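Trainee: Structures for review follow.
Throughout, read-outs are computed from the coordinates displayed, never taken from laboratory work. Owing to the predicted nature of the structure, the values given are computational and were not obtained by experimental measurement. Cβ atoms are built from the backbone, for glycine too; each structure is taken alone.
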Structure I
Amino acid sequence: MARYLISFNDGAMDHIPDEDWPDVGKAAHAVTQEAVNAGVFVFGAGLQRQRASVVATDGLVTDGPYPETKEVIGGFMVVDVAAREEALAWAAKIAVACRCAQEVRQLMPDPETDEMLRQAGRRG
């Protein structure tokens with residue numbers, strides 16, 4: 001199994017009229033429930049718009065927004081699937097539900113972290 005990040009950019013859903021948001025929410029939650037039922041959902045969420053903080057190696061904290069940043073993630077879902085094609089299929093369902101394009105990227109495997117999670121009794 002491989003983990004994939006399915007995400008969309010902040011602002012990608014700005015074209016949706018206010019009155020359509022309840023339907024979009026229902027559709028997005030239906031896809032999430034389908035992924036949970038299929039056993040592929042790892043985690044997902046929408047992100048606060050431009051509310052990022054950057055912590056430097058010296059501990060200095062710089063708060064956003066960052067107007068020079070062209071693209072930031074607006075929301076995401078992580079799925080654990082057998083093949084890239086399956087991740088692309090989930091991204092297609094999310095794109096329909098959220099009414100915006102989705103980016104799909106495979107997460108790098110990390111056997112050491114997986115082992116730490118396994119030993120802690122969590123999914124790895």
Structure II
Amino acid sequence: MPLVRVDLPRGKPADYKQTIGDVIYAAMRTTINVPEGDRFQIFAEHAPEDLFIDPNYLNIARSPEALIIQITLNEGRTTEQKRAFYRAIADGLHDKIGLRREDVFINLVEVKKENWSFGNGEAPYA
């Protein structure tokens with residue numbers, strides 16, 4: 001049930017965004033047990049004045065290429081699963097598109113299962 005939102009600098013080609021989505025989805029499948037076909041992703045590009053990511057917070061040097069990945073998902077994953085998930089995304093984006101690991105900001109928003117409707121005004125997990 002994850003809903004993925006990626007906010008990134010403006011001007012990236014479609015295949016760049018597709019690869020980001022593929023990496024995130026693969027990481028979800030292998031590290032946090034997301035079922036096949038459960039892929040809902042939103043990409044939003046921003047001008048520099050509309051996307052501010054602190055370049056040095058926690059002594060992590062971020063470049064202007066930094067992006068934010070926010071994922072809303074069901075609660076219940078362990079800290080170990082989350083760490084593996086973060087690492088899989090950062091490593092995958094580094095390997096596939098050359099994005100620096102320092103430039104990958106990830107935020108998980110955990111919700112209860114009844115907070116989802118996938119259509120028809122129904123709550124299948126409530």
Structure III
Amino acid sequence: MALVNIPISSIVGSGICVSASDGQKVYAILQSVVVRGDRAQLSFSGITRMTTAFLNAAVGQLYGEFSESVIKSHLAPPINTEPWHLSRLQLVVERAKEFFKDSDRVNKAYVASTGIDDEKDS
């Protein structure tokens with residue numbers, strides 16, 4: 001199993017990681033590393049701004065595709081992190097695990113509280 005360094009700021013093209021579309025670029029690389037059977041290590045070097053929307057797209061959606069044990073075995077601890085990077089990453093991971101554990105319940109609660117049903121609206 002090879003260790004693959006994934007420099008987020010190089011993939012995004014800057015240290016500003018706020019859009020889900022940029023997160024999707026990181027996800028595509030992470031997903032391919034996991035499928036290949038290698039181990040990915042995210043580098044947060046140079047990241048000056050980062051939203052949970054970006055992290056949901058980059059990391060959170062892995063939990064909808066792979067089991068937690070697969071993710072743990074194929075994601076190395078991130079490097080070049082600051083405390084705020086880690087706290088946002090931890091928040092996203094916890095929310096993703098909860099969501100994908102019972103996404104129907106979460107969707108029903110969302111519709112009940114907002115009145116918005118994305119599945120009916122599309």
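Trainee: Once distance in nm of label points 7 Å out along Cα→Cβ at positions 14 and 102 is calculated for all of I, II, III, which comes out largest?
Mentor: III
Trainee: Next question. Of the structures labelled I, II, III, one was used to calculate distance in nm of label points 7 Å out along Cα→Cβ at positions 46 and 78, giving 3.4. Name it.
Mentor: Comparing all candidates, it corresponds to II.
Trainee: For relative contact order in percent (Cα under 8 Å, 6 or more apart), find whichever of I, II, III sits highest and give me its label.
Mentor: I
Trainee: Given a value of 1.1 for distance in nm of label points 7 Å out along Cα→Cβ at positions 6 and 38, calculated from one of I, II, III, which structure does it belong to?
Mentor: III
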